[in-house]
1. By the measure mean count of other Cβ atoms within 10 Å over residues 118-125, tell me the structure among P, Q with the highest figure.
2. Taking FRET efficiency 1/(1 + (r/R0)^6) of positions 70 and 102 (r between Cβ atoms, R0 = 25 Å, to 0.05) as the criterion, which structure among P, Q has the greatest value?
3. Using the calculated result 50, 42, 35 for Cα extents along the principal axes in Å, pick out the matching structure from P, Q.
4. Determine which structure produced the value 15.2 for mean count of other Cβ atoms within 10 Å over residues 166-173, calculated from the coordinates; the candidates are P, Q.
5. Given a value of 4.0 for distance in nm of label points 7 Å out along Cα→Cβ at positions 38 and 206, point me to the structure among P, Q it was derived from.
6. Figure out for me which of the structures P, Q the number -25500 belongs to, where helix-only ellipticity at 222 nm (-39500 (n - 2.57) for each DSSP H run of 4 or more, over all residues; to 500) was derived from the coordinates.
7. One of P, Q was used to compute relative contact order in percent (Cα under 8 Å, 6 or more apart), and the result was 23. Which label is that?
8. Looking just at distance in nm of label points 7 Å out along Cα→Cβ at positions 14 and 214, which of the labels P, Q belongs to the structure with the highest value?
Structure P
Amino acid sequence: MIRRLLTAIAFLTRIPVNPAQPFDGEDVARASLFFPLVGCLIALLQWTLLLILDAINVHPVLQALAATTMLMVLGGGLHQDGLADMADGFGGAFERDKVLAIMKDSTIGTYGGLALLLSLATRVCAITLLIQHDVVLIGLLTAAAVSRCSIVLAWRLPYARDIGTGKSLTQLTGSTEVAGALIFAAILTITCLGLHALIVFIVTAAIFMFMGWLCIRKIGGVTGDTLGATTEITDVLLLATIATLLGSA
C-alpha cells in the first residue's frame, strides 16, 4: 500500500518521493486508488499557504493567486497541459488523426492558451470567494478529491491511441481501485458539504459524461491529455460550484 501511495504522489505531483523501484503503467493503475488522497494532500498544502498569507494580511485575490501558483508548481502543470492540448486538438481540427497529431504537439496554440486563461481565471475567482466566505479548506479538499476521481472513472472507456500512460489507467485499473477512490471521495464530500454533496456529484457526473461522449465522438476514445483536461475542468468547476453553494448559504 505504501508503494501505491508513493507511486500516486510521484505520478500526480513533483513532490520528491522515491518509490522503492521505478514504476510502470500497471503500478500507476494500481496506485489510482490513492489519487483522491493525493488531491487532498495538495489541497492541504495550499490551505497552509493561505493561512500564512492571511496571517500577514495579504489580500484574498493575491492569496488565491498564490494558491493557484502552488498548485501549478506541485502538480507540474500536468492537468493544465492536458487541457491546453485537448483544446488545441479539438478546436483546431475535425479529422481524428489530425486532432491526435495536434494534441501530441508540445506547442500551445490559441485554443489552448484561451482554455488555460479561462481555467486559471475561474480558479482564482472561485478560491477568492471561498476565502471570503471562510470555507476555503472545504472547497479545496472536496474539489481536489472528487476531480481526481474523474481519472479513475475512465477505467472502462476506450483508449484513442495505441500506447500511452493513460492506456494503463483505462485498461489495468481494477474495480477495487475504482471503488476505493470513489468511496473515499464520497465520504469526504458528504462530511464536508452535507446535502450540498448531491449537487457536487451531479455536476461531476455531468462533466464526466459530456467529456467522455465528446472524446469518443471526436477521436474514438480518451487519451492522457483528455483525462488531464477532464480533471482540470472538474476541479475548477467544482471550486466555482462550492463557492456559489456555500457563499449563498
Structure Q
Amino acid sequence: MNFPKADTFSKSIMRERSMGPNPLKLCEELLGLAGIPAASVVLDLGSGAGLTSALMARECGHVVYAADLWSDPSDNMRFFKECGLTNRQVVPLKADAIALPFAHGFFDAVVSVDSYNYFGRDPKYLGEHLLPLVKRGGELLFAIPGMVRDCHDDPPACLLASWTPEQLEFMHDISWWRANIAQTEGVEIVDMREMACTREAWADWVQCDNEYAVGDRAAVEAGALDHLSTIAVRLRRR
C-alpha cells in the first residue's frame, strides 16, 4: 500500500515512538474512510507517543487534542515541536478515557488508533463518555486490534506464543464490535471493515527494539496474523 502521509516520518521515528502495529499507516488508512475537513477539531484518543496526532496536525491540517493516560505530555510536546508543530496545532494532555475534560459538542471528530479496545469494550462507554463530546453529524473513527473470528474458547497455539488468554480478551471480531456499538443510541454505524494494512503494520512493529515488540515476535512468527485483524470503524453522531 502507499502511505504518502505516513512516509513523511522516518522509520527511526516510527520505531522509537510506536506502541503497537505501525500507528501511522493505520491512521492514514483509517482517515481515508471519512475525509475529515482540514481545520477540524479532532480528539486523538489514546494518542500514545504522539505519532498519530502529529500526522493529523501536520499532514491533514487538523487541530488535534492528543489525549493519553500513560504518555508524558511534555515529551509529546517536544516531539510535536520537532515536527514543526505549535500548541495551536496540537495540544497534548494526560487524560483518562472515562473522564475526558472537554465540553459537550467540543469536537468535530474523534480518532482512536490501537486503543479503543481497552476502554470501549464496555457497551456503555461510547454513549456515556465519548459520544456527547462530538458535535451532531461529527465522525468517530476507530482502528481496533481484533480477530478474524473470535476464538477465545480454543485459542490457537500461535496466539498463546506471546499472549495469555486474559490478554486475548481485549481482542474481538467485527460481529462482536458491531453488536457492542449497536447498543448505543444516537450513533450511526457508517462503515465497519477489516483494514488492508494490518500485516504491513505488524511487520513494521515487530522490527522495533522495545520489549513489547520483541515479545510479540514469537506469535507473529508462528502465524498469529492468520487469526488477527485490525477493524476499521466509522461512526456518525446523529
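1. The structure with the largest value is P.
2. On the way: P: 0.25; Q: 0.85.
Looking at the calculated values, the largest one is Q.
3. Values: P: 50, 42, 35; Q: 47, 42, 31.
Source structure: P.
4. Q
5. On the way: P: 2.9; Q: 4.0.
Value 4.0 for distance in nm of label points 7 Å out along Cα→Cβ at positions 38 and 206 corresponds to Q out of P, Q.
6. P
7. Working through the options, I get structure Q.
8. Comparing P, Q, the top value of distance in nm of label points 7 Å out along Cα→Cβ at positions 14 and 214 belongs to P.
Bear in mind these aren't lab numbers, they're just calculated from the coordinates by the rules spelled out. The structure presented is a predicted model; accordingly, all values stated were derived computationally and were not measured. Cβ atoms are built from the backbone, for glycine too; each structure is taken alone.
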